[in-house]
Structure P
Amino acid sequence: MSAYQTDIQDIIELKRKFDSWGGIEPEAVARMRAQNKFKTGLDIARYTAKVMRDDMAAYDADPSQYTQSLGCWHGFVGQQKMISIKKHFGSTKRKYLYLSGWMVAALRSEFGPLPDQSMHEKTTVPALIEELYTFLKQADARELGNLFRQLDEAREAGDEVKARKIQNEIDNHETHVVPIIADIDAGFGNAEATYLLAKKMIEAGACALQIENQVSDEKQCGHQDGKVTVPHEAFIHKIRALRYAFLEMGVDDGVIVARTDSLGAGLTKEIAYSAEPGDLGDQYNSFLDCEEVSVEDLKSSDVVIKQGGKLMRPKRLPSNLYQFKPGTGEDRCVLDGITSLKNGADLLWIETEKPHVEQIGGMVRRIREVVPNAKLVYNNSPSFNWTLKFRQHVYETWQAEGRDLGAYDVGRLMSSEYDDTELGQEADRQIKSFQADAAREAGIFHHLITLPTYHTTALSTDNLAKRYFGDEAMLGYVHTVQREEIRQGIACVKHQNMAGSDIGDDHKEYFAGDAALKAGGADNTMNQFEAAE
């Protein structure tokens, strides 16, 4: 017996205990329960953590089974993404959501648009997680509501075959609720602050938390200059704080993503504590850019360390920060990755300055010498000029092969005139295969784009404004938006239905029966779009 039928029987039995419940319809209760599968954020976190762990195991067995997500800054955006995925691919399997701290700062702060420097209200992050899942649960309710209406119509028509088919779809309904990888930045403070915020995020439904090894009060966007990292021990304390938060909240298989910004971070705020040569603190300090000094050379504010039996003075900037030796970024990333995975992290994130499979793969192979099943989350960032970077890569590869490149001006590779050339097509082919190649060759389990909906919103709004406020006027909207919604079967063309009006009508009928005053009658303008579906 399906959960749906079980719920009907449970309510039938329950009604027998309460004489005054005559107006309660058991199947209506079963439908409402089906439309509200997840009662709390912790229900969601536990469910999605298992989904993610299963996906990680599947990837270990077959790297072609990598996962993907797009960054979302509003519940509606995340909802529409998952509705589109189900429409086009029939399943949400291996498709997640990413919650970007960058977009929270830029789009959700009460201070207005902010740079990605952890200046926004940290409570906005769990609030957005809750909002995303509210919209995803509503997508379930809407889809099931449509199936319930189809089931009623089939029953009324006496079509038992169709009714059984629809009932099977209800019984095996796949939820829109998927894992969210949520950005906790550098923890918004010390380890205790990190733990407290993590609990709120988990309570809201997050099964995976991503934390970076930057200094909280100096935090920068991963693709900007001026990044400052912390010694490994300080980062381990925050990873441990996240694990305690997961365990306290009963999400025992929660996922921790440890991000290293060391590739582009040339500064540190602290010299690591070292108890003996070769320990983790000593390894961190070995990357410091130092000069040998004698006691006589020292100024009153100088800090010195002992390396190789010599007295060394780390180079200290007027900002009171210390700098690393140039060219040590990859080595530091490898040490960061090994250290994080050996101290409680489940996945790594290596922030890079360009999308380059060989560069990422080289670091991962070194990490896997110590941690064989190391896996990455990778930012397919809009901060990269993908077209230019891949065209440059193809140009340089062909140049090394001695090919004739006289048809190409290396300073104009972004030009549209190269779109249909052999070089442009080869670059596009490599962009298209980048995720699959990196999953296979560089250990990338999850590919995400941090800010896609930020850019698509800007682009589509620009195109609409140009047409609507220009010569096309209303045609600018009809031609580029509504007509395409209808022809492509975009659910939002019925915006009243998407906002929940049909769900509300169902409830009115449950509550008031024939006396219900419903919005979805013959005069509802949504009926103009029946043909769209």
Structure Q
Amino acid sequence: MIIGQIAKGERKLALANLGFAYAAFLIGTLCGLLQVFIRNDALTLPGWLDYYQVLTAHGLLLAIVFTTFFIFAFFQAGMSRALGSFGPKVLLWNWIGFIVTSLGTLLVVIMVIGGQASVLYTFYAPLQAHGLFYVGLALFVIGTWIQGFALIGHYRVWRKQNKGQLSPLFAFMTVATIILWVIACLGVVAAVLFQFIPWAFGMVDGINVELSRSLFWYFGHPLVYFWLLPAYMAWYVIVPKILGTKVFSDSLVRLSFVLFILFSIPVGFHHQLTEPGIASFWKFLQTVLTFMVIIPSLMTAFSMFATFELRGRELGGKGLFGWFRKLPWKDVRFTSIFIAMAFFIPGGAGGIINASFQMNEVIHNTLWVVGHFHITVGTPVAMTFFGLTFWLIPYLTGRRFTKALQKLAFIQIISWSVGMLLMSTAQHVLGLMGAPRRTAYTGYAHDDALAWFDGILSNHVTMAVGGSILFLSASLLIFIVIQLWWIAPKADVHQVESFPIASSDASATPKFLENWKIWIGIAFVLIAVAYTIPLADLIQHAPPGSGRFQTW
């Protein structure tokens, strides 16, 4: 059975990942709503539930579970479309990977709900969760690797059958993202397997805190690009198709993804600028490499707005900004993604502040960082995923995205934008005022701290209002998802949604851009330069390991 040019096996696989993603999304956004009211002293949790359980669940379910399952659904549907149907082995290994990832997720969630793992999504030592929490994390990563390598196997089969040809652009970007993910996960896998699991099960008495944090941030920053690159994929190849044009430059896209592999990994120390034990030279080096990743981001911005202007002028746009009015604003699939791009502008500017030595001192460990996180991941990435959802689920289910659902989708993206603008802006302002992150409401006595809560329009109230709007928007999105999955009328054969991939002229693209040995080799050289000496120093001059702390 074929629905929308996708085989039944791939369709069920992608839908399984999407179902898991949106279940996590619903619970995660509810946890976010609880947080803003607790921080505002407007809600008291029952005795069996505490703020840090809620905070841990919110971070893990939205930042890790929702994004990862959605990304693999997108990859699986897109790779089937770009390279043809999966063979039996590829499909089997994708299912195995999905099951392992799901089991790891459930184990982590059980530990959090059971009050055994309120360690937040960064799971910083010396806070210690139950050992099964770390086993769940390991299974989660292993499951994603299995799915990723299965997709790479599908890609390799295509390359063997089409020797000398560049792969379709969607497939190239998928493989680049998986490569980045696998290399990035090496740090967190090393920390979990060789530090946290032995420590949590009592095999060793203590843990090297600074080493565990450094290994986490080796993973933690490229994790942001694991979220962003699928959004960039949508911007590069799906938005032009919606516009009715082609990819601006095939070689520019491939080069930008190569640069993300090279410069998004050896930069973790810019999250640790205030921590002792790491020499300032290595922090400076990784800060420089952090600013290098701005280059492919600017390349992406240039490519997208060039695409918009060229297409707008083809449609008759005149004058300096006449092309802007010609864009398909009535198509929610486009409008949602365009708004996502617009939010990334202030988000990127805030990232420059976070990664700067002196300015980081002002905002480190404040609510500014939380606001930055939401305006970079909670909007550009999430809203791009929403825009993809509006055609991806109909593509997989064969149902129609009716006019009524499109109107609801517009309400959803507008409300999400308003809610995020209110909440994130309030968090940025509170951060500049010194309000800490990762904390529940406390009866602060200092006059400057009490100012965070003063007035009917205080920033904490604004944050709660924004969070409430976001939860209502999320609930509306879940309603749309349910409609598109089970209730909306079936589309006729000729009305079934297609997977919109724009054509891309690769005739002038240098073939060395798809020589993965070169780029993986350079990536490991940069990682070795940035990490070998400081990590060796942290191991060689390690203080006595820290014991277990449990503050909940």
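Match the computed value 16.0 of mean count of other Cβ atoms within 10 Å over residues 169-176 to one of the structures P, Q, and report its label.
Of the structures listed, the value fits P.
State the single structure among P, Q that was used to calculate relative contact order in percent (Cα under 8 Å, 6 or more apart), giving 15.
P
For distance in nm of label points 7 Å out along Cα→Cβ at positions 201 and 273, which structure out of P, Q has the highest calculated value?
Of structures P, Q, the maximum of distance in nm of label points 7 Å out along Cα→Cβ at positions 201 and 273 occurs in Q.
Please state which of the structures P, Q yields -22000 when helix-only ellipticity at 222 nm (-39500 (n - 2.57) for each DSSP H run of 4 or more, over all residues; to 500) is computed from it.
The read-out comes from structure Q.
Supply the structure label, taken from P, Q, corresponding to Kirkwood radius over Cα pairs in Å with the calculated value 26.5.
Answer by label: P.
When mean count of other Cβ atoms within 10 Å over residues 417-424 is compared over structures P, Q, which one is greatest?
Q
Coordinate-derived values only; no laboratory data. Keep in mind it's a predicted model, so treat the numbers as computed, not measured. Cβ atoms are built from the backbone, for glycine too; each structure is taken alone.
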